[in-house]
Structure I
Amino acid sequence: MAKALQEELAEPFFHHSLDELRGGYQGRYWRQDYGGVLFRRVLDGYLHMLRSLTLLGHDVISEAVITPQMLDHYLALFEGIPVLFVGIRCPLEEVERRERGRTDRMTSAPQLDEPVHAHGCYDLEVDTFVQKPADVAKLIIAALMEPPVVGALSKITGTG
């Protein structure tokens, strides 16, 4: 979807996924990452990189699975930065099918015990089971052209 969005956008947008950044470490380190210490350090590096890029004037496309325990961390890091917060949904069976078909991860994604949409607030929601990436890209571009007066992240933090 990020690639489809980049294809449709007239202006340059930066995209580099967390999984690509994780690829900077050999798989053996991930297999030994008991407690997720390495993952948390890489995640923090990724998020700080995205924040720095936006503060330097870059437009950024990012993807994340934001669990309730990590939501405050994301909110703090991106406070004051304009963010179009897009909720991406599809049936769980489809998520699991897609995950099995991935080849860009050294380990599979963790099984989530927490509902990732628990905060219930997005600027735009899409369903990638019924919508094609190019169609989703067009919806996101339309939302970028007319961003909400008060964005979803501001609503979640109560600052909007």
Structure II
Amino acid sequence: MTSQYFIYDKKKVIQALRFHFITRREIKVMIILVNVFALVSASLFFFKKVQPMAFLVSSVLWILLMIAFWFLMPNMVYNKAPSFKDRLKASLSATTFTLESHQGGSRSWAWNEFSTWMESPHFFHLYFNSRSFFIIPKDAFEGDDVHEARKMLNENIKKV
């Protein structure tokens, strides 16, 4: 199955990258710990058990963490990856996933090179490992082809 040529929409890519970061186990744990620290420090501050500095530090830490994961990291990844600015076409076959540039270059991966996949509102995320992945917009597939792509991914790659 071959998709049409597609161009990444920056807002959708940023949303998909946020989705990626927020679903990582280590980031979930860090967010939970920072939130617990913020709640505990707010409670202790309310009961006058700690200085205002503990509450202030937890609040600043929480805000910095959200800025990093919501704005900085997705934008850094988007700006570093030249593929997000290229016109591409994805082809899915029984044995491979192929990405083709409108300039003529292409690259194929056997399905076993991918460890897992997941779906976000606008993309399929294909993971080589926990940190290296590729996203394919669902808009790249016309009509029922998006369902066929989902079916092919389910058959060939373990879902997260």
Structure III
Amino acid sequence: MTIENHITIAAPIAKVWAVTEDIERWPNWTPTIEKVTRLDDGFFGAGSSARIKQPGLPEAIWGVTAVDAGQSFTWETRVRGMRMIATHELTPTDMGTQCTLRLTLKGLVAFLLWPMIRSKLVQALQQENDGLKVVCESTVQSHDTDRARVPG
């Protein structure tokens, strides 16, 4: 069972990636994450992991399984008998960057709960993408404004 959410962000892909891979700051801009603690140091890549607290769920360890630096990453966890796989994928567009969030749930518990949790998961992906858009576009706009004020 998989859901997706797409949004176009008026910011360059490098900016959106920088915000996306800075996972410890996610609680600052999305209500879907209460707390993130990286469990390793350095480069965010395959093998990286983080302890994440989300509303209504127990803390979970998310492990990065794949990264295409600057464009996408996939990570997964097991929560309440479900395997959850999340992908964050960025694509450059004429208007900036398209962000696709994809969440796949596997397992018997996921199958049984899907009718009850699907709409909440759809809403969560939308909230996450909306928050990413706001933070990336406001940062880009503030930098544009700062550049406009700098005497040439």
log10 I(q)/I(0) by the Debye sum over Cα atoms at q = 0.12, 0.15, 0.17 Å⁻¹ gets -0.52, -0.79, -1.00 when computed on, of labels I, II, III, structure III
Output 0.05 (FRET efficiency 1/(1 + (r/R0)^6) of positions 38 and 94 (r between Cβ atoms, R0 = 30 Å, to 0.05), calculated) maps, among I, II, III, to structure II
Value 28, 40, 24, 8, calculated as P(r) over Cα pairs in 10 Å bins from 0, in percent, for residues 22-61 alone from one of I, II, III, is from structure I
Output 1.5 (distance in nm of label points 7 Å out along Cα→Cβ at positions 78 and 126, calculated) maps, among I, II, III, to structure I
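Readers should treat all values here as calculations from the given coordinates under stated rules, not as data from a laboratory. Since the structure is predicted, the reported quantities are computational estimates derived from the model, not experimental observations. Cβ atoms are built from the backbone, for glycine too; each structure is taken alone.
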